[in-house]
Every structure is written in structure tokens, then in C-alpha cells.
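Just so it is clear, none of the values below were taken in a lab; they were calculated from the coordinates. Only a predicted model underlies this, so the values are computations on that prediction, with no experimental measurement involved. Cβ atoms are built from the backbone, for glycine too; each structure is taken alone.
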Structure I
Amino acid sequence: EEKAKKELLKSLSDLQKQQESRHEEMTSANRQLKMEREVHQQELADLRSELQNVKIKHEQNVQELMKLLKQEKDDAEAQIRMLKMELLEEKNVVKTQCRQLEKMKVECDKLTEELTQNEEENIKLKRKCELVKQELEKKEKQISNEEDHLRKMSEARLQFKDQLRHLEMEQQSILSMIGSEIDAACEIFSRDSMEKFKVILT
């Protein structure tokens, strides 16, 4: 019985030691778990704080971006309005220049018509001069054998020559005047047309 009692006490002591050892292990494990939980909670808190900061930064970036986009939109709309106004002004300038060009074209056509008429008049003058020359030659032949008649016909010849010279001078004066007017009109028309077209092209 004494031996069985000792063995029982020894077994009980071993169980107590095992229990104490397990208790210490559990205490140590609980302490470790508590420490890990605190670390995890701190990490979670840090992550939440970082996430909040990221959200705030993101919101700020979004606000800045929206502000920038609004400014760019306002600038673009202002630029579009200005371009529309410039386009309208340019169209008005083009219309005015087209009317001026049309007016100049009409004036040029009128000058061309006058030139044609003057050329026709010039042809008539040439024909008249030719007739005078022919008449003069005829008169010269008629007075070739008559002295008395020769004097009279000589006077007539001088008169016809004077008329012919006068007609030729008148013809030359008219042609010179017409040429000067046409040259001046064409130069003005050419210079104005080039300036207008340069303005339109630019």
C-alpha cells in the first residue's frame, strides 16, 4: 500500500508538473497571441490611417483636376468665342472686298468697252485719213497738167495735207490718252486686286 501510495503521489506530482507546464505554455501562448493581436491592431490602425490619407489625397487630386479641367474648358470656350468673332469679321471683310472687286470688274469692263469704241473710232479715223490721201492723190493727178490749176490744186493739196496732219495728230493724241488711261486703270486694278487677295489669303 505504501508503495502504491508513493507511485500515486508521484503520478499526481507529475500531472501537476505537466499541468503547470501546460499552464505556462498556455500563458506564454496567450501572451504571444495578445502581443501579435496588438501588433495586428496597430498595423490595422496604421493601414486605416494610411487609407484615410490616401482618400484625402485622392479627393484633393480629384478637386485639383476638376478645377484644372474647368479652367481649360473656360479657356477653350473663350478661345472659341474669340475665333467665331474673328471668323465673322473676316467673312464681313471678304464680303466687302468681293463687292469692291465686283465694282472694279464692272469698271474694268466699262473701260474695256470704251477702249473697244475708241479703237473703232480709230479705225474710222484711219479710213478717213486713207480717203483723204486718196482724194489728195486724185487731186494731184488732176492738176498735174494745168499750171493755173496746179496753183489752186497745190493750195488744195496743202490744205489737205494740213487736214491730214491735223487728223494724224488728233489720232495720236487720242491713242496716247486712251493708252495712258487704260494703263493707269489696269495698274490700279492690278495693285488693288493683289492687295485684296493677299488680305483674303492671310
Structure II
Amino acid sequence: MQIKETYKKLLDHFGFQNWWPVHTGTDRFLEVSIGAVLTQNTNWKNVEKAIENLIKDDVLSWDKLESIDLEKLKELIKPAGFYNQKAVYIKNFVKAVKGLPKERITRGLLLSIKGIGEETADSILLYGLDRHYFVVDAYTKRIFYRLGITKTENISYKKLQKIIQQNIPKDINIYKEFHALLVELGKNYCRKKPLCKECPLNNSCKKNLK
């Protein structure tokens, strides 16, 4: 199956995802960035609880995240799990990025911050800054391998990102929607134990057709 065809089929099945969700009145870039850190190794419902705690305590701002006591921050983001690490990662991010003009926030800068890897950096760049970096995650690797587009599920992040970016239009909305649609497919059908019979891609998936 071609990559463009995969996108169209998923869009027909799931519809537009309009990802990344943010709350009214918050700094979009900041909320996306904090969410990208919090979503590491957890599900989005837990992230939402943590972000809601930050909003309720009125600390979802650059100045307040910089000044908040570390132990208090850990308590607020506890629903997202791994809160000891993530609180430090958030502090690291705010310290490195606060006050910088958006054009100076590069992928290299983000990757230099402890706690921010490729997936987190590209989530921040794509959804927070509208930059053309397709986000690759475990779902993406699993789906593209099962479809027969890649030869291994252990393909490198950079290699799979390049393959995808070379095969879809350089349209920021398509980048966002396609990634969000792959996440939906991975959560609902293409799980570790896949639900192939119900999957919208089952007629063209090499794993299902074996």
C-alpha cells in the first residue's frame, strides 16, 4: 500500500482529528510542549489530568513553571506517571527555551535538553511551532512494518521519518492529521495483538493477507 493511500483511507475512516488539543486561554506552544513531555510512556487521558492540575493551580505559564517548587510540580503532574523525571524535564525545557524568539527554537536546541528525544522534539516542532517534522512513534513503526512499507519494525526514527516525508505533500495539516490518524489506528486496531478483521486497512495489509 502506498503511503498517500494509507493517509486517505485513515482519514475516510476516522475523520479529521484536529490534533493537538489545547485549552482556551493558554500559551499554545507552552501547553503543547509540556504535553509532549508528559505523554512520554503514558496515555493521553493521564496527560490531560496532569495539565488540568497545572491550569487549576494557575501555573501553566513560563514564569510560574520556572519558579514553582520542584516537589509541588511533581505533585501536580503525578497523574502522568514518571513524575520525578518529568518534573525535572519540564524545568529543563523552560530554562532552555523561556524568552527565546520562536525562530531560535530549533530541533538541535530541543534535542540538547535532557529529557527531550526525537519524538518529543518533533511533537513540539510540528504541533507547537508548525514546522515540517513528521512525528514517528511506536505506532508508526508497527503499522508501516505490518503494511509492508518497511522491512523491519526496528527501523531508525530518522529513516522512517525520511520515507514518510518523501511520500506525502509538504503540508503542515497533513503532517499533523496523518500522525494523529496513525495513533488512532494503533490504539484501536493495530495493537500488539491486532484486531485485523475490523481494521480499515485490512484489505491491503500484508500481515492480514498472509
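Numbers at a glance
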quantity	calculated
At a computed 2.1 (distance in nm of label points 7 Å out along Cα→Cβ at positions 15 and 31), which of I, II	II
Structures I, II, by distance in nm of label points 7 Å out along Cα→Cβ at positions 79 and 183: label with the highest value	I
Value -37500, calculated as helix-only ellipticity at 222 nm (-39500 (n - 2.57) for each DSSP H run of 4 or more, over all residues; to 500), assigned to which of I, II	I
For distance in nm of label points 7 Å out along Cα→Cβ at positions 23 and 47 computed as 3.7, the structure of I, II it came from	I
Source structure (of I, II) for distance in nm of label points 7 Å out along Cα→Cβ at positions 63 and 159, computed value 4.9	II
Origin of the value 56, 10, 5, where semi-axes √(5λ) of the Cα gyration tensor in Å, for residues 87-174 alone was derived from one of I, II	I
Per Cα Rg over 2.2 N^0.38 Å, the highest-valued of structures I, II	I
Value 2.9, calculated as distance in nm of label points 7 Å out along Cα→Cβ at positions 111 and 127, assigned to which of I, II	I
FRET efficiency 1/(1 + (r/R0)^6) of positions 7 and 119 (r between Cβ atoms, R0 = 41 Å, to 0.05) derived as 0.00 - corresponding label from I, II	I
Comparison of I, II by relative contact order in percent (Cα under 8 Å, 6 or more apart) - largest value held by	II
Label whose coordinates, when distance in nm of label points 7 Å out along Cα→Cβ at positions 95 and 135 is calculated, return 6.0 (choices I, II)	I
